[in-house]
Structure 1
Amino acid sequence: MTLLLGIDIGTSSAKAVLFDPATARVIAVAAREYPIHKPAPDRAEQNAEDWWTASVDAVNEALEKAGRRDVAGIGFSGQMHGGVLLDEAGAIVRPAIIWADLRTTAEVEAGLERVGARQHAAIAGTLPAAGFFAPTLLWLARHEPESLQRAATLLMPKDYVRFRLTGLFGTDITDAAATALFDVTRREWSPLLVEAYEAPPSLLPPVSASAEVAGPLLPEAARILGLEPDIPVVFGCADQPAQAIGNGVIAPGLASVTTGSGGQVFTPLRFTSDRAPSDPRLHVFNHAAPHTWYVLGAILSAGLSLRWLRGITGLDGVASAYAQFSSEAGALEPGADGLIFLPYLAGERTPHMDPAARGAFIGLSYHHTRGHLARAVMEGVAFALRQALELSLALGGEVSTIIAAGGGAESDVWRQIQADVFGLPLQQTLLPEQAGVGAALLAGVGAGVYPTIEAACERVVRYGPVTEPDAERHARYNALYEQFVELYPRLREDFHRLARTGVQSS
């Protein structure tokens, strides 16, 4: 049996994952990093060409590692909400505006005023948020109309790389939902939302199922990757449903907590009403699995918080930085000796939906060390994820198992902190690189290796040991969690004043 290739276009890097269906194993992984550009404090942009070149390099390295090039299908996973504008020839119109961008506060408010919060959530499954491409399009209409005039289509990050492989425009249902322009129940672009955000309808690409074949691999792209032409390339999906597929979270009863660059709580959902249920603090989007939606609670700075700490403590470029953080944090008791961290470095979504929220260490003292900072960051992210988890379960229903996913879950210390904060057991899948594996499994469905997504998960997903919560530590964390929850409302006005000061001085 031949291999399946999953390409994951993340926030900080592109990964290539080669998966062997015969053994249900990942046989090679390679990654290439790229930067986030910050032309102003409230901006977050990337060069879409970086996604392509990083993908090419990662795929070639993974194929070299595997010593095989017999690929039967190619699938995708990608960072959500942001996108890039292309002209009729497929040339990039301007730098891509990604999910971490905060420039659209006024446009978010305008969208809510035009549509109404209740109607917006009922149609899109979500309220608009800074970084979603709905308010970004309105910002472009107001501030860069020439960019919209030049543009022929909008593509999400994974869609751009797929376009370079197939020459075809388009997106899938999961990435369309994450723009806040999509009717998640009717599974089509919403005319009301498109008009409210002044989005030219011609920009919106056709929407397909995630496992549907978009087209064959072009000869030139095949040459660059060292593959045979005409390999089927599927549409793929957004990174959250992709990791859910890699973790087997495709039906109600399971949930996942992902600690990646951002943090996400993912709960599959099915309903029989004529509208998806909604909560303004959460997102309800279309899953890649047919006839399924998911409740998403999202925090913006999970792993990014620890990455930020790595930078300010002089450990950028040190391969053992995260291992050092885990070792130093693991030597300390819960509570980091009186230090609490608010992980709002890029504003916050669930539950605050506030782009002006700001990060903070509360209780900082002379005796605190780098290890205290690291533990406080890990605990603060876990507290924020607990808020999202509690809201998600209230909307999506009870679950029997929480699957721990993302790079943060690879740390035994951070995973144990999360189990103790949640008071719930956490389980990991035995497969690494869940988003990339999910992308590969979608490719397998499109290429006919598996009949359905459900069958693919049943054949390949296996679970490992459980991280059990400690009752005593959970009780201590409950008290600290109450303090954590009280801090944002107390500091909200200060955050907003500081945010305005930061914008004025930029």
Structure 2
Amino acid sequence: MAVFDFNNTPGEENKAICTYETFASDEPEATADKPIMILDNKAGALKHHLSGMFTNPIKRTTFEIKEDKEVACVDILKIDSRFTALLKWLGENHINVRLSGENREGGYRVYKIREMAFGNGRSKLSAEDGFLQFMIERLLSSNAPVEGELDEDDDSEEDGDDMKLTSLQSIVDFMNCAGRTLPDNIRLWARRNLAVAKSGEVSPEERRHAQRALSIMMNIKWRHNYFEAIDPDEARRILDEELYGMEKVKQRIIETIIQINRTHTLPAYGILLAGPAGTGKSQIAYAVARILKLPWTTLDMSSINDPEQLTGSSRIYSNAKPGIIMEAFSQAGESNLVFIINELDKANSGKGNGNPADVLLTLLDNLGFTDNYMECMIPTFGVYPIATANDKSKISAPILSRFAVIDIPDYTDEEKKVIFNRYVLKKVLRRIGLREDECIITDEAVRLAVSKYSGTSGIRNLEQSAEHIVANALYQIEVNHVKSVTFTAEMVDELLG
């Protein structure tokens, strides 16, 4: 077995004897079949619940069971590699825990670890108030770490009691427990910022910025770039539910899904939805995010005229803050997400401080994005960009080359009639709170409503017309006490003017 020095003290007598083997797992939950660790049960069947603590790492890697003032030690045989740093932290800080497990051939399979706030009085403050459960959930949602040596941890402490990783203590504990489930560059960055946050040789402002940056970074789940397969039939159902027609558009999206299923990674290119206003480009983007089962955020390029809005401001300023892109990671709480970039054709409207469009290039290349406030390269391999544009000819060639372009055609009047009946009217009825039999619109009335906007692109005007008609029906039901209203073409013509 390997030998690890957990105390940073020379000498063979201070080295921990590692009795366990690690195994890689990306399972999102722990069960007896998919345990966190396996304990030796050769001495006899262990109870369903075991109370005690992991031994100080200068001993063998065992769990000390404390029952009725009796102490028994059992060796740890195997452990999920995501949890090795957590086990070490629990042992070093003498934190009482209760294990839940099941006896199987080959050992006692632990699937739950819960804290017990009694006993030694030495438990760190952040170990209470649910920190351990928070930590276990984060580790289960992370990926197996890359093989490597165990970390040398910082033993210094600061007061704090916030489980949400805002206090220095909770951040220190999280860093120690997370180990190599964090990307290497972020682990090194975190250590440097932690040193600044604790330093008495820098200004309070610098310490505050360092702690804020640490809190943002540590509260994000940094995932690997492996994506589970997506059901193409379910993807098609979602597209049909959201969109009428557009078979070529749906086919292109399904092709993207099939590609993800084959490679288990996101495509090298994002999607650019280009077409007239009101044709449902944003709706398609949200549908794709729903299919990918990823959180999404929007960047409205028409309102961004300074690159610093995207990249954040330097910490040399007292009011410094991260940029919109970093804030999106923070709000999503994880590194895999969909960026919906609205009105990409308006991304060139910088005002003297540089071009916001140039900043997008680093995000679109998936090579990593640097935020000025965070002062760290943020992994972006889990970012999938979906952009919309009314006029793709206004998009620069370098940006356009980063997308697979899908042209969204405008609807014919006949298609608008079907969309009005199948989608728009039903959506407005739900929004206003009427049943379909309370507001009936004849085919002639629908045709007239559509004809009023035959010279405009998209269906936004049509949806506003439906809102007007349904609101009038609600008025007549509430004020005139009728049970239902049937709109003829003449009524619609008078109502819409």
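Only the coordinates and a few stated rules stand behind these numbers; no lab work does. Please read all numbers here as calculations on a predicted model, not as lab measurements. Cβ atoms are built from the backbone, for glycine too; each structure is taken alone.
Starting from the value 21.9: which structure in 1, 2 was Kirkwood radius over Cα pairs in Å, for residues 95-366 alone calculated from? That value comes from structure 2. Here relative contact order in percent (Cα under 8 Å, 6 or more apart) was derived from just one of the structures 1, 2, and that gives 16; the source is 1. Using FRET efficiency 1/(1 + (r/R0)^6) of positions 55 and 231 (r between Cβ atoms, R0 = 25 Å, to 0.05), single out the structure from 1, 2 with the greatest value. Greatest value across 1, 2: structure 1. Using helix-only ellipticity at 222 nm (-39500 (n - 2.57) for each DSSP H run of 4 or more, over all residues; to 500) as the calculated read-out, with -12500 as its value, let me know the right label among 1, 2. It traces back to 1.
A value of 22.7 was computed for Kirkwood radius over Cα pairs in Å; which of 1, 2 is the source structure? Value 22.7 for Kirkwood radius over Cα pairs in Å corresponds to 1 out of 1, 2.
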